[in-house]
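Derivation of every value follows stated rules applied to the coordinates shown; laboratory data play no part. As the structure is a prediction and not an experimental result, all values here were calculated from the model. Cβ atoms are built from the backbone, for glycine too; each structure is taken alone.
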Structure I
Amino acid sequence: MANNDTIKKTITVALLLCIVCSVVVSTASVVLKPAQEANKRLDFNRNILMAAGMYDSSKSVESQFSSIEVKMVDLNTGKFTSEIDAATFDQRKAAKDPKLSSELSPEEDVANLSRRENFAKVYLVKGGDKGFSTVILPISGYGLWGTLYGFLAVESDGNTIVGLGYYDHKETPGLGAEVDNPRWKALWEGKKIYDEDGDVAISVIKGSVGPNTDDAEHKVDGLSGATLTSVGVDHMMKFWLGSDGYGPFLKNLKAGEA
């Protein structure tokens, strides 16, 4: 009777098993990739809808997203552009590509991004006298442990905040991760971005905004126990709503010149 316990046969069986498993895993990865990509897009679009206060869990994301128009903005001019295809543009990748982004000086880089993409994909909610009622802007900036990625929704006046939401971050659960807390996000609704001189006035303060707080319309409560995350969000707003971010675009949009 042949001996089945030889080293050669053991290695052969192990190799065959590895090959079979590799084929199964590779095949599953290829077959499931389209579904994974579709789910990723749905989740991304869901977060856009949530930031604008539009998401309804009883309806499909696709049907709700049909009321949104996607357009590209040249951040250097603050105007819409057809130079870049919105369907294939990946803003996060563009921020790391020297051909599609600009290096920020230490003075400019208040959000700790190192580079800023030259183009941005924005989302316009159809309707209203201007053809849109809300514009949803992708934003990013460093918190405590890493970069937070999210969306800021602004009314067609270019100054009133509709909502805020983050879809990717590494902040501490129970502390900085409270950026996901609906109660905290609700504090942003109705806040004003700019002061009478057109300067960015919105800020995240230490403590709470009370009835006697000066310029309360420009201030949002800080996150309890998460000072660095709060500072990160504050700096993110200062950058993206300022002259190096969406400031020129929002000004042009308000004037009907985008």
Structure II
Amino acid sequence: MSANNETLSRVLTVALGLCIVCSVVVSTAAVALKPQQEANKARDLKRNILMAGGLYDPERSVEEQFETIEARVVDLDTGLFVDDVDPETFDQRKSSKDPSQSRALSGDEDPAKIIRRENRAVVYLVNNGNGGLDRIILPIHGYGLWSTLYGFVALESDANTIVGLGFYEHGETPGLGGEVDNPSWKAKWSGKLAYKEGDVAITVLKGTVNPASANAQWQVDGLSGATLTTKGVSNLVQYWLGDDGFAPLLGNLRGGNV
């Protein structure tokens, strides 16, 4: 009986020791690799910004390509840039959950189903090389069928013509709503117009765009078999290009007020 207890004690001691060693190794690795993980995350975000703006070249480093892009923090209510916040460290997603840095949205105010809208956002301005503005890249997010989609929409310097759109995070159904990642569908956004007579007019249809339609410039083909994701994308793009989103900023940029 004593021998059995001694054997059990040894097994438990070895098991406990092994658990402690593994825990130390995993914790040490996590701490040591965190800076690299954060750097990779930041680089991937920049790559997605470049892709949305039609600027990404896989043959060149992301950092090199990003040199022509200026990140600025904008007050969404006034459409004016603020200089008391560092765009490199500002966490827009975190601020949207902070009541002191965001506001709650009612049902009618919230077609994108984001629940709270942050007071400030980080936007990306692309320099044309001559000191002028070439493109404007705006962060967007909203709910689809299963998840919140996070991405960017890019506009030409006229603050109306769409350059591109892309999502870097979502949980939509692969092969259906997940087709928001399909390059051929994303290409359909290029050249479309966001506004018509001052109002947001861009819409993602349930079906396909009729090229002969008078409204074809403001319409994008829907995703086949993904009605709710299609509607969600349409709603979130319209919201962020609207008065509660980036319309004040875009109006200021058109008027040369920022």
Structure responsible for 94, 44, 43, with Cα extents along the principal axes in Å calculated and labels I, II on offer: I
Computed 5.2 for distance in nm of label points 7 Å out along Cα→Cβ at positions 7 and 39 - originating structure among I, II: II
